[in-house]
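Right after this note come the structures.
What follows is calculated from the coordinates using simple rules that are stated; it is not laboratory data. Computed from a prediction, not measured in an experiment: that's the story for all the values here.
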Structure P
Amino acid sequence: MMTQAGFFQDLLQSIFKRSIKLPSLNWLERENREQSLKMLAALVLETKGEASALVYADRFLKRYAETNAEERNGFFMLLAEEYDIDAGQIIRAAQKYGDDKDPQNFCSLMQAAEPPRQELFRRLNSVADGTVGLVRMREALLEEARNNPVLKRVDEDFRHMFRSWFNRGFLVMRTVDWTTPAHILEKIIAYEAVHEIPSWEELRRRLEPKDRRCFAFFHPSMPDEPLIFVEVALLQGMPSKIADVLDPERVAEDPENAKTAVFYSISNCQKGLKGISFGNFLIKQVANDLQKHFPQLEEFATLSPLPGFMRWLKQKEDSGTEPWLGELFKRLSNNGWNLDPQLAEQLKPSVLGLCVRYLFQSERSDGSPNDPVARFHLENGASLERVNWLGDVSARGIGQGAGLMINYRYDLSRLEQNHELYAANKEVIASPSVKALFKETSGSKQSLLFPVSEEFHE
């Protein structure tokens, strides 16, 4: 029997998947086949007839898909300059509304405060694949905005629209397994951002065993495009090394005996949806779903990378404020240092000390943690449970995080409380062992220095 939730999900999906059949307006197609993006955008906005507006919107998106980078950038500048708000009109409308709070004056103020490009985006979204086209458009815009701050005004409108369109109420969580259609599985391979999936056999090892799960969010208007996905291992305890989770020779465990659900890889799939939060909803929904199916689960945790650590360390070394970091950074930058047990043991106290300093002592203007993964999990109500030495010895793990990995714990009974503490004052909720490590290594500068001996120098 179909559940009520399943019925409404299928209904919603059928609405969004339904292609809008464009009317046969061949004369419009012939007339505008060679028109520029500027002309087509104006026609999309100015045309009164709904049928012809749909044709123009469809034609615009097709024309946009054919453009090169120079043409796209020209169009983005058009959006920023000619489709911007009129500040004078807003001031006049605000004054009028201030004098008389008549509903019509309110509507006039709201209309003046909305840039025309927002209405353009809405109309483009009304045709089949319009949402996908706009997500791709924002992806290109973000690239251009890196070197052109003017375009950030346009991006703010994209963010405003996408936060409404990709509201949690529209997202559908689906299980991804070995029976999922191949075109979706291909995208899981392509979008994996934490631990590369080099082959179909590796993907099979992550999806097919009974102690492995993968969940993804989809939007009904983008049914073939995962927005974000999380890979889960059902284990006896919290792992400290990713090699133990991804070992190709491991024997699958009985999920009915598992005590820990480990989120070991979380990948955002759509660059054009940067800044639109999905992960917090996905993790919480996955945790609740797993707890219903496996009530014996005692803890939910991650095994997460530390992607910004080496970059942060390089910035500290470049600044010259702590000269002793030069030798340490040099050692950590040499390939294979982790394969020398004696050298690794010498480096360990200093690296762990710098790691907790990196995690606890913010150098950002907003006071949030330096590390992007830490910000994500702490904001979602997780706590910093454990720092794992040489948890990821892959080339990426060594190059980005000096081999360190972090366990963040998701205590479902404390998520809201932790979130509020973090939101109020950016407090890093951590386990007693991590707090002790921070206290130990922040007491004096000498505690961060690795032991210097003759064999340490070439």
Structure Q
Amino acid sequence: MSTTVGLISLGCAKNLIDSEVMIGNLAEAGMSLTPDPELADVLIVNTCSFIDIAKQESIDAVFGAVNERNDDPERASQKIIVAGCLSQRFAKDLPSLMPEVDAFIGLDQVNKVAPIINKLLGKSAESVVDHPATDDPRDFVTLKPKYVPDYTTPRFRLTPDHFAYVKIAEGCNHTCSFCIIPKIRGMHRSRTQESVLKEVEALVKSGVREINLISQDTTYFGMDRWEGQRPKPSSPVDSTRGESLSTLLRAINEIDGDFWVRLLYTHPAHWSDELIETIAQCNKVAKYVDIPLQHISANMLDKMRRVTSGDYIRDLLRRMRAGIPGIGIRTTFIVGFPGETEDDFEELMEFIREFRFERAGVFQFSKEEGTPSYKMPDQVHHMTRKSRWSRAMEELQRIAGETNQAQVGKNVRVLVEQPGVARTEWDAPEIDGSVMVDKSLKVGEFADVTISDWRGYDLVAAR
């Protein structure tokens, strides 16, 4: 009788791909999958721990699974595995803090989950890791992850048939003072361009209409393999030195099929004029860019260790607007970072008013242990953080309303997400707005509609 496995997947799209890889490997090993935790011989909780709220959600999910197992006598033999960023980040602490959990696996074990399960169930004595983080038999985490998926990696997609995420790199070389990701996921390591292209080609042939390229630092794709020094911000011509995001996008643009390719998680430091030209010239590349800026004040950018200056960011945005007609820019900001003054915040507000981002969000600073900002002086009071968040959100919502009003009367191409709901080129799945469309439009296909109204962050198409 085959082993039945259930999975709870939390966190971002990058974590979702890890879940898809785990499920793909389980299926290849002949294990059965179930959406019902109570029917699982083994339940995997794939966790996130980027900020406090994600950490708490992960902890609640783990203890929720443990409590449900304890309350159901028929599940007494069920094994619980905690995977993902929480396991990776707190590898040394979790075995003692969560004794009810049967195993912890890290980011290098997503493609080894089947033999780990067999070992837990006593079906195999095979050694599944070379360097366990501790001597605890329940801990399979390797401390310095090096794994990155390939096009040959078994994978079971959890997204709808018409869109997919493609992870083009793993890890990050930046040392932003608020971010724990490099310590969790390791240094940047790109896939080869050939590997990404083969995966995209297969997805498009299967009917996928939208490819979302993701990594921790999408704009650094390929550059980690360049000879010589690490590229400086605004490297002049990417393709003269090897594979890059520009060469990848141009190659994807040559793939036959009717689809969009969308860029998520681009860092401002590695944009170039060539990349701007590439996006403008490639008709299959969505005129949408996700570029988290975090702040604009020189004081804040320096404290955040963001590499780029305020002047560099303003110049880059102006070049993007001028070089890519019709572009929609998504960004995010952090308010209440240690040392942020009212003048810093007002500069950010003026910046928001000036550049009027088509899609934007703002977060309150989250004090994360293990990051330089955790012990920084001049921590901002939580009520001040909340007040600044509210003021920034109010401004962003006002601009969003004006942006949507400007779309009324325009003809736009949309990808139908579900009956009566679609997305424009400016709307990434699960994070941006939607377009209310006629329910007769076919799900998973493109359609041309005319915008007649708007409601909040969403648009309404004429019936």
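A value of 62, 56, 48 was derived for Cα extents along the principal axes in Å; which structure in P, Q was it taken from? Source structure for this number: Q.
Work out which structure the value -10000 belongs to, where helix-only ellipticity at 222 nm (-39500 (n - 2.57) for each DSSP H run of 4 or more, over all residues; to 500) was derived from one of P, Q. It was calculated from structure Q.
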